[in-house]
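What follows draws every value from the coordinates through simple rules; no lab data is involved. These figures come from a predicted structure and were not determined experimentally. Cβ atoms are built from the backbone, for glycine too; each structure is taken alone.
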Structure 1
Amino acid sequence: SFVHVAYDDLLFHECCGEGTFGSVYRAIWVSHGGQEVAVKKLNQMEKEAHVLSVLSHRNVIQFYGACVDPPNFCIVTEYAPYGSLFDFLSTKESEKLEFSQLLSWSRDIALGMNYLHEEAPVAVIHRDLKSKNVVICNDFTLKICDFGASRFFGETIVMTITGTYPWMAPELIQGLPTSELCDVYSFGVVLWEMLTREVPFKGLQGFQVAWVVVENHERPTIPECCPQRFSNLMRTCWSSTVNERPSFYDIIGELNSMMNDDDLGVTTNHFLGNKEEWKSDIEEKMNELQEKERELGEREQALQGREEKLKEWEEKLRKEMR
């Protein structure tokens, strides 16, 4: 059960984001002293309110209630004034990101996810973890939001395709049975985003990303000079063998250990501050993938054209044989 919010009690302001399952607005909750909140409008009352209503953690967005009066379905949560991590990573400000902040934010996400998997009253698989679904709150902590794709553990065996391809684990893309370890894969992509301040698989269409991830086992390009401990962590998170991926409990342990590694701090700050040294690694790989996809597309078109030609000849031949 949760607080039922009257739709008329909400004063809507600007749209501050498009979630996978609905648009998010900044709003004022009038009867609560004009409190600033985030309101996600939904086409129908999704499970999200039921998932959020059982959760409480400093790295998970705080749920206030929901409006369930048809046709006005929406979810009311705390408002994150600094927007999403995805948006932040494309700003000039993000160029100042340093080792200590990067680790602190990585821990925020890992702690929130470990809570969902291991500590919440009902364990939850998020299934749509990405930088757009992580928001920066008042004290600069990160919180996980958008639980539209979430499922309680053991709820269904085969998952429908949700999420966004560049962040999705191969088993999720294929619609195979998934475990909580699909969220670990996504975490690896978010960590890559923070380290590189790049968009994963930029320039490829969703279905192309799905193909190269599943069929070619491609992953976001890790520059050669990326500090080894981060490279190793990302690679284990992205393992095609699901059970080889670490749990968030293990990830938190590794991040805590990294905090005490002074050499890692120095090499990471050098890496973060000298993007011009390694940016071409990512660009070259993306160009190569785009070229491969173009060739594949042209080949498919040629094959399709040939098939159509053969059908045309067959038809002519049939007519002549009559």
Structure 2
Amino acid sequence: MSEITEAKVERLAEKVSIAHTVHRKRVVMKDLLKAKKKNKKVARQLRRKCGEKPQVPKTLENTREPDATVLDDNDENAERLEEVNRDLDTDEFCSYFNCEYEPKVLITYSTSMPSRKTRRFVKDLTHIIPNSMQFLRNGAAIKKNVSKVVANGFSDMIIINEDQKKPNGMIISHLPEGPTAYFRLSSVKTTKELNMKYDEITSHRPEVILNNFSTRLGNGVARMLGALFHYSPEFKGRRAVTFHNQRDFIFFRHHRYQFDKQGKRAALMELGPRFTIRLQSLQKGTFDSKFGDFEWIIAGRRHEMETSRRRFFL
């Protein structure tokens, strides 16, 4: 019994010794981290006293590869900006930006029997896009019925694709002459999934915010997205829809801003839906994937155009 007791005591003492060693190491490491942090702070204060500017952390955005199509407001690009402005005055969306017509959007499905989530998502789109309606095509060919859609006064058509009962693609076609863009759709959250009610969404025309579209291609995509909404927002409704481009991912949000009683501070309330799109192709004309003239496309199974993480197209 005494031998067993002594063995237990030895093992316990060994465990206590190991625990003390680990504790001492943790204390030492903690003190070293504190000292290192303090030294960095002192060095940073000395650099600022000497007039050195604070270092800007490197990100994918500020280390972006140079792109000749980026539209900057500097003297070097003045001629190119004039050329771009001339092209914009004669492109497919010039009549919209000249307020020659009011947008009318038809939203439909890629399949005759869409899932519940896809139907809810389309319903959300009809609530945020003024003068829009959804249409269940029941097997009707889209390409053959474009002329009928145009005859009914629609200026744009949106087709929502789904896979495994989830929306995963969006096609936007500007009628009657195009262009047509295909986007990959992801991170879809409907209004119901955000625990919001349709009563919160008023019928006022929203303000459209298009942010961070810096290239020639990005400018065209932004004009296409903006042309879905009425060019004259009703600010009384305090609704705002945002398309924010970051690293070629376009994030959509729908908010209503609210003021406090004093009218000095404002808060945003997200109404939904929420989703992310990424451009896959842009072609001239309407719905001709086989023989259409593509202006831009991510080609190849391994996305041959995506040669670098720091190369962006929008």
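Quick notes
- Source structure (of 1, 2) for helix-only ellipticity at 222 nm (-39500 (n - 2.57) for each DSSP H run of 4 or more, over all residues; to 500), computed value -10000: 2
- Origin of the derived value 1.44 (Cα Rg over 2.2 N^0.38 Å; candidates 1, 2): 2
- Looking across 1, 2, the calculation of distance in nm of label points 7 Å out along Cα→Cβ at positions 54 and 222 that yields 3.5 traces back to 1.
- Cα Rg over 2.2 N^0.38 Å, for residues 110-213 alone from the coordinates reads 1.13; which among 1, 2: 2
- For mean count of other Cβ atoms within 10 Å over residues 182-189 computed as 24.9, the structure of 1, 2 it came from: 1
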